[in-house]
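Each in structure tokens, the structures are laid out below.
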Structure 1
Amino acid sequence: MYHSSKGRWRKYLRWADYTMIATATVCLSRALRDENPKLLMAASALCLPIQPLMVSAVHTGMMEVAFARRVVENPELKVVHNVHKMSALLGGAFFVADDLFPEIPYLHAGWHLAAAIGVGACNKLLE
């Protein structure tokens with residue numbers, strides 16, 4: 001709905017989009033790392049509607065740490081980890097740039113591509 005919205009509704013649907021992205025990030029970090037502290041998960045759930053970008057950043061960082069730990073155990077994952085790191089950095093840059101420069105076309109699409117590559121790289125950790 002956000003992608004097709006205009007006018008006053010766009011602001012509210014953008015917030016809903018941010019919240020859903022953060023929710024997906026929390027779920028993915030939970031899938032990658034079973035030992036996430038219950039307090040952190042509860043705090044994340046409470047912060048989702050208020051600070052979805054912060055929640056996404058924290059859980060993306062947690063995914064990077066989980067990935068780095070697995071690379072120590074299995075060096076064959078180093079290339080996939082580098083792909084994930086770069087997609088997270090590029091995705092974050094596109095995400096912020098899309099808010100700062102909404103008139104520049106395709107920034108949001110760049111975020112979608114970077115996010116898809118990052119999620120795809122996570123599949124190696126789930127194996």
Structure 2
Amino acid sequence: MQLRLDSKYIELAIMLLLTEVFIALYVNDLIVRPYVGDYLVVILLYCLVKSVLVANKTVIALSVLIFACLLETLQYFRIVEVLGLSHYPLANIIIGTSFSWLDILAYTLGIITVLIVERRIMR
């Protein structure tokens with residue numbers, strides 16, 4: 001594993017972050033905000049990691065998926081409340097407060113998309 005800055009992934013991460021912020025601030029529906037946001041967030045995390053690390057793409061993608069699923073599992077155990085952070089809106093947004101199998105599905109579909117796109121780029 002090597003460290004280096006990759007402007008392509010930095011640009012993608014910035015675009016995805018801006019999209020996530022837009023969704024959080026201006027979209028209040030039953031599909032885009034909860035599921036498209038979760039789908040995009042793992043792609044954002046992947047791009048952030050790839051922007052600074054030279055490592056196997058599959059390993060990074062699966063690591064991001066495991067991280068997202070771990071965070072979702074911690075939501076099941078109400079980790080924000082356990083840590084005494086429930087009165088901090090940012091903690092509620094970043095960590096989350098409610099477990100959902102559909103969120104895990106969205107994360108998985110996001111990582112599958114990453115792997116498909118990366119595989120096609122490698123050809």
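State the single structure among 1, 2 that was used to calculate volume of the Cα convex hull per residue in Å³, giving 115.
Computed on structure 2.
Given 24, 13, 12 as the derived value for semi-axes √(5λ) of the Cα gyration tensor in Å, for residues 32-103 alone, which of the supplied structures 1, 2 does it correspond to?
2
Relative contact order in percent (Cα under 8 Å, 6 or more apart) computed as 31: which structure among 1, 2?
2
Suppose helix-only ellipticity at 222 nm (-39500 (n - 2.57) for each DSSP H run of 4 or more, over all residues; to 500) works out to -23500; of 1, 2, which structure was it derived from?
2
Where is distance in nm of label points 7 Å out along Cα→Cβ at positions 40 and 112 largest, in which of 1, 2?
Largest one: structure 1.
Given 4.1 as the derived value for mean projected area of the Cα convex hull in nm², for residues 16-71 alone, which of the supplied structures 1, 2 does it correspond to?
2
Taken together, the values in this text are just the output of simple stated rules run on the coordinates, not laboratory data. Every value quoted in this text rests on a predicted model; they were computed, and no experiment measured them. Cβ atoms are built from the backbone, for glycine too; each structure is taken alone.
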